[in-house]
1. 10.2 is what came out when mean count of other Cβ atoms within 10 Å over residues 7-14 was calculated for one structure; which of 1, 2, 3 is it?
2. Kindly point out which one of 1, 2, 3 the value -13000 was derived from, the read-out being helix-only ellipticity at 222 nm (-39500 (n - 2.57) for each DSSP H run of 4 or more, over all residues; to 500).
3. Work out which structure the value 19.5 belongs to, where mean count of other Cβ atoms within 10 Å over residues 63-70 was derived from one of 1, 2, 3.
4. Comparing mean projected area of the Cα convex hull in nm², for residues 71-158 alone across structures 1, 2, 3, which is largest?
5. Please state which of the structures 1, 2, 3 yields -0.43, -0.90, -1.03, -1.12 when log10 I(q)/I(0) by the Debye sum over Cα atoms at q = 0.11, 0.17, 0.19, 0.21 Å⁻¹, for residues 15-102 alone is computed from it.
6. Which structure, out of 1, 2, 3, was semi-axes √(5λ) of the Cα gyration tensor in Å, for residues 79-126 alone calculated from, if the result is 18, 14, 8?
7. Thinking of 1, 2, 3, which structure, once relative contact order in percent (Cα under 8 Å, 6 or more apart) is computed, gives back 35?
Structure 1
Amino acid sequence: MNKNAETYFTKGCGRCSLYATPKCKVLTWKKELSFIRKMILSTTLKEESKWGSPCYTYNGSNVIMIQSFKAYCALMFFKGTLIKDPEGILVKAGENSNSARQIRFTHVDQVKKILPKLKLLIKEAIQIEKDGLQLVKVPPVIEIIPELRDAFKKNPSLKKAFDGLTPGRQRGYHIFFSQAKQSTTRSARIEKYTPAILAGKGMQD
């Protein structure tokens, strides 16, 4: 994984085999990312490299991050839900994102068109950190998939152990289990991770 923000813009994030090749998705958005980066560097934010991508921080706190995907590049605000966005420019960073919000681009002209608004959003994001505002974390309601319910019925100890996990660990497991398209695969995943759940561990432990 790339650990240098500067290198990201010339070689990519390093998280796949396309790193430093013409097919790297980062290089697809070279003009867009260069423009966005120049604009961010004109602020008080500090450029760092986290998770292989350029991350911009204020007093050590993550504020925004540059992202590259196959269909678009994006500027992601870590505390996006705290930012006032009356025009609805920001979108959820992902289906399971609670607080992060993105602005997505497919052409540099799109960035230029909303540049004044983009600068205001970044200014507000910085102010949020200056004011020390924190996200109110509300544990998401997990709608248990049928295969996991069945596993709980067969093994009550599994349900007790699952309920004892932190909300984040519960959510991580459920997302992983439910992403499988076939029921047999979902059941197999549950069976595989049952020992870890009973031990009170998360998927990354």
Structure 2
Amino acid sequence: MGLTGRETVVVYESKFGMRAARVGWMLEYAGARKVLLLEGGFQAWRKAHLPTEERFEKPDHSTFRIRPVSKLVATADEIRSARSAKILDVRSEGEFTGIDGRDCDPRQGRVPRAQWLEWTDFLKDGRRFKTKSEMASALKERQLSKNQTVVTYCHRGARAASAFYALRSLGYGNVKNYIGSWHEWSARKRLPVER
């Protein structure tokens, strides 16, 4: 793709949601220095009558040296042993309570001590993040401190990546994505589950 990890990378999808956030998070975790999300995605870009191209860009061959940024990822073992971290489950309410689940998951429920705030609560009309004050208001009752570690998780890390970026935009400096998320947690039988 012509990336070296030293340039600014802007990631977008058709609208605005979890897929671009997951790609952005993966690039950052791999060592990209500056990753931005295009709010509103390609649809917003076109609606603003900004220039577009319909040809493939052939990038110069470059080397992206993978340097994992471990402070951006949380593991199941870290979550289980870290009592001071706040765990934020950003799945649907049904997934959080254990009423709903996915066929690929052996168990339903949530990570113990997790608080619930659906990832879409950070979005305005599914097009962009809400204003900072609107997002802060949604977080108020969760009593999250900007000085503590906050771990986001969902089913496989995509919705959690969107919440990761929302929290970072609010000034939370130590946010981690549990990329294995519920898919991994539910499969590891020795990990406890709340319902």
Structure 3
Amino acid sequence: MSWFLFAFSTALFRSLTDVAGKKGLKNMDEYIVAWSLFLFALPFIGILLFFTEIPKIGDDFWFALIASGGANILTNLLYMRAIKTSDLSVTIPMITFTPLFMLITSPIILGEFPNTYGLMGIVLIVAGSYILHFREKSKGYLAPFRAMVREKGPRLMLLVAFIWSITANFDKIGIQNSSVFFWQVR
């Protein structure tokens, strides 16, 4: 049952972060908001480092750290720009395309492909995004997908989703070459 509490808490706090970011973007630059999210989290992460056992670091750890870290800096800036330029209700659902993009990136980077249940989950995610824009269906069956990329914010968020499909693979490499907890507080 603890999995439900963690999943619910993650969804709640992530959505509150998006709302706070959107509110902050009304009066501030997206670079300041993106960096402030890191700076406010830094003291808490710093405290966790004192309680984290440093695992044996594998050969690919540093490569994964640089690849994931560099790409995540870029995605945080793009993420803030996306929610600044469009409504949250239009931009945030684009993140759900990350697993679809991972059908391409995971086989290339990790040599992994999802099983049947994983593929069904990805289909449901894409269908959910389609249904969110179903009001555009009268303009053709592909109109909901065109509506998703008509605005700048959703296009930027699709780019974030694609980059995250790459960084998720490097995060897995980082975890395999250290530990789950250590990788999170890196």
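1. Numbers: 1: 18.9; 2: 14.9; 3: 10.2.
For mean count of other Cβ atoms within 10 Å over residues 7-14, the value 10.2 is produced by structure 3.
2. On the way: 1: -13000; 2: -8500; 3: -24500.
Only one of 1, 2, 3 returns -13000 for helix-only ellipticity at 222 nm (-39500 (n - 2.57) for each DSSP H run of 4 or more, over all residues; to 500), namely 1.
3. Structure 1 accounts for this read-out.
4. Sorting by mean projected area of the Cα convex hull in nm², for residues 71-158 alone in descending order puts 1 first.
5. Details: 1: -0.33, -0.79, -0.97, -1.15; 2: -0.56, -1.05, -1.15, -1.22; 3: -0.43, -0.90, -1.03, -1.12.
Among 1, 2, 3, the structure yielding -0.43, -0.90, -1.03, -1.12 for log10 I(q)/I(0) by the Debye sum over Cα atoms at q = 0.11, 0.17, 0.19, 0.21 Å⁻¹, for residues 15-102 alone is 3.
6. Working through the options, I get structure 1.
7. On the way: 1: 13; 2: 25; 3: 35.
The read-out was computed on structure 3.
Just so you know, all these numbers are worked out from the coordinates, no wet-lab data involved. These figures come from a predicted structure and were not determined experimentally. Cβ atoms are built from the backbone, for glycine too; each structure is taken alone.
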